[in-house]
1. Kindly point out which one of I, II the value -7500 was derived from, the read-out being helix-only ellipticity at 222 nm (-39500 (n - 2.57) for each DSSP H run of 4 or more, over all residues; to 500).
2. For relative contact order in percent (Cα under 8 Å, 6 or more apart), which of I, II scores largest?
3. Matching task: 13.5, 43 is the computed value of Rg and Dmax of the Cα atoms in Å. Pick the structure from I, II.
4. Work out which structure the value 1.3 belongs to, where distance in nm of label points 7 Å out along Cα→Cβ at positions 20 and 52 was derived from one of I, II.
Structure I
């Protein structure tokens, strides 16, 4: 789980501020595609948004050959969701 710059999200009829971002690789075909579940949290126990990101192409090649693949995946995911890691 990584800290992000605060993001305001509509959740169950009210505005809440997410400050944590989590990504988990749920499928990697080891050829050209990886799927990640992501979630945004107010705190470690309060998830307010989630979804799936699909990595392919040059992004997947960089990810699969990186010595810091986890960091690369988080940076890539944050970029896809217009989030800023802190």
Structure II
């Protein structure tokens, strides 16, 4: 019996998620691209796609990084008016 071919593992879309939701690449935020966590990337219902589009495919490690960066951005005071 021939073993069934494994479906290709989806690629982690950390760059697309950061650019859409944070406004910059993860390298700009994290000081270098972090490798994916050992868990396979999966399509996520959260964070919600912005602008409305297809869901992000993220590994658990980059999903945690993205949530942490969103929390840091929310905690920063807004820039002072000029």
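Only the coordinates and a few stated rules stand behind these numbers; no lab work does. Worth saying up front: this structure is predicted, and the values here are computed from it rather than measured. Cβ atoms are built from the backbone, for glycine too; each structure is taken alone.
1. Attributed to the structure labelled I.
2. II
3. I
4. II
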